[in-house]
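Below you'll find the structures, each written out as structure tokens.
Every number in this text was worked out from the coordinates using simple rules, so none of it is lab data. Quick caveat: nothing in here was measured; it's all calculated off a predicted structure. Cβ atoms are built from the backbone, for glycine too; each structure is taken alone.
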Structure P
Amino acid sequence: MLRPDTFALTALLALVTALGPVSTDMYLPSMPDIGRLLDAPIASVQLTLSCYLAAYALGQIGYGPVSDRYGRRPILLFALTLFCIANLGCALAPNIESLIAARTFQALGGSGAIVVVRAIVRDLYAGARAGRELSLMGAIMALAPIVAPLIGGVLQTAVGWRANFVVTFCVGVTAAALVWRWLPETLAQPSTEPLTLAGALRVYRGFLQNRAFVAHLGIVACAFAGLFAWISGSAFVLQDLYGLSPLGFSVAFVVGSLGFLVGTLLATQIVMRVGLDRTLGWGTSALAAGGVALAASVALGTTSVAAIVLPMSLYLCGLGLTMPQAMAGALTPFASRAGAASSLIGFTQQTSAAILGAIVGHTLAQTAWPMAAPIAAMGCLALLIWVTSRRVRQEDGKAPP
């Protein structure tokens, strides 16, 4: 079994966390082709993403309390098994309705992975140390949105869209095997409370009464919603409006995603020195600046792909700085209920992403504004929350003794 404070454990947790981005980013270059081959309109193809996000959000509600009661390992293995089976369903889907259904079950499996991994990190670390661990995991995980679209573009060009889900199935099986063989149980003291709806709601209400948790949660939700406005709209904007091929889109998406890698790597270097709050300040400032620059590019009518991708790269750099620290700040006060807190964080961020992603998907037409405007708004709102909540985050966000 792997020990805490080792790179091997961090890498394994990052691999499990990367399943969500891999399952989404790899098939993005195929979305226009899926619509043509399955005779489905853009709005229906968009549902393969929006329904995934909705199920990913709802699925997270249950995993956290169950893992608080029964342990991290068995719940994580169950989630990974469901994820792998659903990938086979995606690969074999005969029509768009079947693909939407299989993607929904894929999300229900993948949602358990991210919830349990965040809880494992809180089991082992707290405060800035947890932020550094999540940032390091994010740096490793950042390879997923960089590599996955490239692989997806190659597979789409050479084989077709179904191959994306076959590859994702193989990644999921590998992750499940490594977890079964190497991941230790990290829950020291299982919860003894009965698993009831009333009990879960009581716990969640307690989280929402903590002002630091709510502030960090707001930053997470805004930053993540902006990301999924980009994911939801970028394939159609860059391919249909800017004329990129599926492979060209993959390259552009990778260039943008490099910003996230830079942000997470920077966070691992600075968070232990300057703390969660200042790192969050830098991150939310980058979110706002990138979003405003993107909106300005669209307003000026620029036709260069770089005028879209580079501002988004700055936004994603801010995301890499912001997300790990905001999650660590939200989890820190709740050592004994880290699973449930992780569930509420995941549900909120994914719900906001699903709603905004659906709006972007259904309003895209002959302009990039339906994608650019929400990204700018979410970046500015995240910065506003950071500025106005500094005092309450310092007062209510301390780790328990």
Structure Q
Amino acid sequence: MHRFRPQRARLRAVLLGLAAAIAIATSLTTVAAGGAVARADTASAVVVSQVYGGGGNSGATFANDFVELLNRGSTAVDLSTWSLQYATASGTTWQATPLTGSIAPGRYYLVQFASTAAVGAALPTPDLADTTNLAASGGKVALVRDAAPLTCGATAGSCSAAPLVADLVGYGSATDYEGAAAAPALSSTTAAVRASAGCDDTDANGADFTAALPVPHNSASPKVACSGVVAGGGGTSGAASVNVTVQSSLSITLDKPTLSFGQAAPGQTPAPLAEHVTVVSNDAAGYTLTVHRSVFTPGDLPLGLSAVAPAGGQLASGLSALVALPIAPAADLLVGTRSAATAAAGDLWPISIGFTAPLPAVAAGLHTATVTFTVIGR
């Protein structure tokens, strides 16, 4: 009988013997959703609160592009004659998506758009779905009180001056935007996120939006109370700074604390056994997963590993078949990497542990070793 006996270690989320986890804490600042949130004055109650154009791209956080709206006002708004429109960074040809239904005060409205590939997590249930493909690096999104496509957008301020444009977001290299500058360029892992959970609107895209991890909300999400009252030609505002410090998290878990190959005779090659390694990380830079082993006692055996990469992960070369596991203190074997944060459920790495050659003629009895998986933030 050949059995692994796992142990737990504390540094860098190391799991010894196929079971353990550790969280590494640093801090970042974000705006908390829900409750009373500050809002700057504007003429429109409904605004674009998030734009994400990396859906399905390599390393994407979500599988689809999306645009999120927020009703910052105190009354419901009928969207049945409105449209959400998109144009490329320098284009003046707009793709119009007619909206339906209404948006209640303090509620979000999620519009799902196209996907490049089946990479990233599924969005929350959208309130509307369309096939428009948003660019991640730069583009223009307009919320319009009409269904007719716009023709503006060649120069800064050209769409903002249109009386039916309720809100405009130019991001990255966009030629049109509100204020003095466009919102930041986006990526597969970042969205243009309006400040104060979507409540801030100073009519300045560069000031109102930051590039941050996308957190889409739909009409079923918790209500947000934006302070102040939105009126047709002006209003009032009350500012309250809201923040929460979210720690960086990096952990690793396995589904089997022990792998036992049972009984085998010298010259036989027991069939490989399956193990699942789950890595959870909120670090946008991603992580690296490695592995090594100890010597079998009382006699060493030729142990190896193969793996499959999860969606968004990159498998190390050659690991589609069993590769001999290095014995500490030799350098670890690279299993794979990811260049983005994981979904909340983490990345599942299917692993196979097996013998790379028939068992040698070692002494009879129980032979044991320890396999160590290590996950390191990048």
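For which of P, Q does FRET efficiency 1/(1 + (r/R0)^6) of positions 75 and 259 (r between Cβ atoms, R0 = 30 Å, to 0.05), calculated from the coordinates, equal 0.00? Clearly, the read-out refers to Q.
Which of P, Q yields -0.21, -0.37, -0.73 for log10 I(q)/I(0) by the Debye sum over Cα atoms at q = 0.06, 0.08, 0.11 Å⁻¹, as computed? It must be structure P, since only it matches. When Cα extents along the principal axes in Å, for residues 155-250 alone is computed for each of P, Q, the one that comes out at 54, 38, 22 is P. To test your reading of the models, identify which of P, Q gives 0 for helix-only ellipticity at 222 nm (-39500 (n - 2.57) for each DSSP H run of 4 or more, over all residues; to 500) when calculated. This value belongs to structure Q. In this comparison of P, Q, the computed figure 0.55 for FRET efficiency 1/(1 + (r/R0)^6) of positions 275 and 363 (r between Cβ atoms, R0 = 41 Å, to 0.05) is attributed to P.
As an exercise: relative contact order in percent (Cα under 8 Å, 6 or more apart), calculated from one structure in P, Q, equals 28. Which structure is it? Traced to structure P.
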